[in-house]
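The structures come next, written out as structure tokens.
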Structure P
């Protein structure tokens, strides 16, 4: 059966897939554009970028696609509101936000007619987000890559949140690697769509280094571990030499703060610098965020091929036609 569309605010995605907005130039317009062209929601990772750079990338995406373009901005960023307002000024379609919770963002979204999508990991925050005016809610579970808000698996946490959200679309995120799992989470658990990130790292269009992609391709299940982020949250990453040093208790702290990007930082290490090192190819000295099921993905495909594969698999078993 044909997959339903995903309507968020005044925007409709033909395919109910949101591409996760991975920070520090992993999710850029080069990835968001083909995702939007395929009928999904293409997301630019806005956290840790200068406002002007983010605006330029949003404008590029909006110029080159007629699809839906979002930006993901972590509330933990020191320039959160500047990044939000800069994104709106640049013409972004919607704002996705997590890693903390902002009440004011909903007022801003309403004032500028920009849908706000909240990433949550608990029924309490899901209920609050819907009450305050979120246009959609992403349930991000423990299997996700990057910063985590829970240690509960997607299939354990989603039902309790589904019970308290009734007015806006509810999106499932964390560990979904194929269309069969997509159909399951939509059919059995009542998700209105999915958000996936790690699968899109292994796309031809993702602009990270080949070394970064090779780390994904070579990862075994035991290579994907939990790390502590200077943001003050647990994160999920692939074990690199840097991660090994950190886990053994070595001092990996930054000698100076070059970016001053976070509202609160314990300076255990510079996350901006470590993520960027991996992006440009120095994966052993860097941090490689990845989902728990990254080890299951063993090929680089085009964004179009990823979409076609997900849709074909999902529609071959999908049953419920949501209206």
Structure Q
């Protein structure tokens, strides 16, 4: 089990949520990826009286960790996938003043070999965020066509196509796979060790984990719910750790900036561009944080502010 948990960019994220200046007096902040509760704890420390924090996580172990904060009456924990919980909140007409996404894995998940996320420590080949539902990594690898496995490795792990094809064929030849060591051995025998880029299993495990948990699809749906939940001036803060999820967040914000699409020769805008979000700063962890927690090195924090522009169909 994990012995240490480092909430990445905790102070920067808390500041970006603008807890002292958003929304109404009874502020509502959503931590859509509760994890180890590090960000939520800091938010509660900074949140003015009368505020409310909603923590969301589909990992059953996160619900156990949330019990330590339940005694704070301002905190509520909702178990479940964040896209489903956020959509339910929006459908119920709730509003939020700030929403935080800290994507990827928590230290608890990585360091617990029994969860199957680690390519360093042997454990069951699972990788599900919620081990009680869905298809495990072993089921996917043992039952899927090698061409589909190859596509997943290239699309979600940026594995070169030639290497992805070799790995998928090696996986198929070793079926059934049941442990993380089975997969790392297949990767090693298929492509060897890269002098540059480190252990090739890192990208392979990332790709399979993203696919098994539908992480990018869930993120897109969650962001769609976010624009319905946030009120005027509400803050969106998203910390990403790999290129796929960062592209999803970046594109979501860019598509809602209301950029003018009129021909450049027109003297005035006639397309009626109306921004739903205003783009904020993009930040990286400090050198001191990376030195203390190497897992934060790839982190990137994107922010955006919700405007008062109503969504199409809202009748605003």
For mean count of other Cβ atoms within 10 Å over residues 35-42 computed as 22.4, the structure of P, Q it came from
Q
Which of the displayed structures (P, Q) returns the greatest value of FRET efficiency 1/(1 + (r/R0)^6) of positions 131 and 299 (r between Cβ atoms, R0 = 41 Å, to 0.05) on calculation?
Q
Which one of P, Q has distance in nm of label points 7 Å out along Cα→Cβ at positions 27 and 259, as calculated from the coordinates, equal to 1.6?
P
Structure responsible for 0.95, with FRET efficiency 1/(1 + (r/R0)^6) of positions 147 and 187 (r between Cβ atoms, R0 = 30 Å, to 0.05) calculated and labels P, Q on offer
Q
Determine which structure produced the value 54, 42, 39 for Cα extents along the principal axes in Å, calculated from the coordinates; the candidates are P, Q.
P
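Taken together, the values in this text are just the output of simple stated rules run on the coordinates, not laboratory data. Not measured: the values here are computed from a predicted model. Cβ atoms are built from the backbone, for glycine too; each structure is taken alone.
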